[in-house]
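The following blocks contain the structures, represented as structure tokens.
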Structure P
Amino acid sequence: MGIVVGIDIGGSTTKIAGFDGNKMLVPVQISASNAIASLFGAFGKFLYDNSLELSMIEQVNLTGVGSSNVTQKIYGLPTYKVDEFSANGVGGGYFAGGKNDFMVVSMGTGTSYVRVQNNVPTHLGGIGIGGGTITGLSKLMLNTDDADKIQEMAVDGKVGNIDLRIGDISNKPLPGLDLEITASNFGKASSRASCEDKAAGIVHMVIETICQTAVLIANGNNIKDFVLIGNLINFPECWRVCDMIKLMYPDVNFIIPEDGEYGTAIGTALAARCCLKPV
């Protein structure tokens, strides 16, 4: 069997993951405003980075909002589409370590929540908060939408100068609420705040909202394990937020996997035949 490629054509980036049997090849992502241009640009880079010939590709699977623009086979290869929620579920399962009941939190331009129970994905909902929120607010407040620059500034900033915490309004912890828990995002911000502190506040607010929402959804579904995928897992703040949430909910378990930013593309490549619709 040849190589199967999964391509996630998102709102701001296109990501590709491929498998040669059970071996995952070097994944690729590029940014481009045009879905078709980003698709073929990423595909070419994937072939180059993995020293592959086009003849070695057996099948191409597509997902993401940009895949709706694709109406013909890619380079004449067998080409299929996979619905994004199924791809998220399968991709999360790749990182779940054999768990049978967990939630996949896909942090893209916005965020979706997919429960996987006995290998069956179910979309639980989503919110319009995600990477697009970070870049949009950064345009307004920091005059940049460059994700790398935003991340660099956020690392140098202090969210404690921006957010109002329990410790700012109480000299002792409240029931179930440590002094470091956020009482109000941007509740302590001033007009003199540095760009670094603003960046830290933006990133923290978005990731905290995403992860808190996941836990609140899970509370009604008895889910304890969460697999985080998407580019936001590369922000160091993601780890700090997860640790903070565990102070409130000690039983929850966040999995932030290596290569998790490619989770949807990985799930697209590994999707079962029943999930595939030919182009």
Structure Q
Amino acid sequence: MMSGEKVICRRVSDGVLINIPHTFDLKQIADSGQCFRLIALQDRGYVAITGMKLVKITPSTNGGYVFHCPYDEFRDVWMPYFDLSADYEAYQQKMAGDPFLREAIAAGGGIRILRQDLWEMVVTFIISQRNNIPRIRKAVDVLCQTFGTPLGEIDDQQFYSFPTPAQLRGQDLSPASLGYRESYVKEMAEYDEDFWVQLQKQDDDTARKTLIALRGIGEKVANCVMLFGLHRMDSYPRDVWINRMIDDVYHGNFDPSQYAGFAGYVQQLQFFYYRKTAKEESV
């Protein structure tokens, strides 16, 4: 399954148990800013949604998490989604020479780069522009509840798919309070399915140029879509937090290409830890 990492993965009575002690933490992933459809439940569990699939995930009393689904679904859907076949400990070992990254790993080493749906990431990160996480999450929830497909209930709560371009095409999106971003989302919905299929086949440079050519997508959003929607791990999105971190920690000089093949993971660790420490210092 994975090389180098200590992994427990086995069938249990109510699903599949997965335990990767140092590199898989759902709370850290949910708080990392890369996804808005990993939803915390009151019992410390989570609901994950991708495409037309949803699953309840609960902490195991013996460590790790139980995915409450058949093993075939776990193998075919959730293993790829959570990137569980990649060796994140190997990535971390290659960061050992950087003191700030060592601290970031200690604080957020359970983060993984999710393999999320391209279309969903395009819309989500257009919405994210000049916005905060609670408002982004609210807008995404309203879009799903208003235009998505019901997927079923977990703990008496109904969950929905992310709406397809066809489900958004020609609709009044004002309930989601997208503001100026609404016209961008509507324009994205006019592209046919083949456009997004072809985008996934493009190399990194071509895909980035294709994204930036779309109205409403600049370099930062394009790199977010590249990393979280296309899983192009050399993408390194730079927002205000990353720019501050580079100035503050690296005196304005940080080259992500030194971490070829996992620069996006480095970015997530830096983003998570720097934002966390900044919030703690402000309290």
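Each value in this text was obtained by applying a stated rule to the coordinates, not by laboratory testing. Note that the coordinates shown come from a computational prediction; the quantities given were computed from them, not determined experimentally. Cβ atoms are built from the backbone, for glycine too; each structure is taken alone.
Quick one: relative contact order in percent (Cα under 8 Å, 6 or more apart) came out at 18 when computed from one of P, Q, so which one is it? Checking each candidate, the match is Q.
For the structures shown (P, Q), distance in nm of label points 7 Å out along Cα→Cβ at positions 51 and 171 is largest in P. Here mean projected area of the Cα convex hull in nm², for residues 123-186 alone was derived from just one of the structures P, Q, and that gives 6.4; the source is P. Looking at mean count of other Cβ atoms within 10 Å over residues 211-218 for structures P, Q, the greatest value goes to P. For the set P, Q, ranking by mean count of other Cβ atoms within 10 Å over residues 19-26 places Q highest. With respect to mean count of other Cβ atoms within 10 Å over residues 59-66, the largest value across structures P, Q is given by P.
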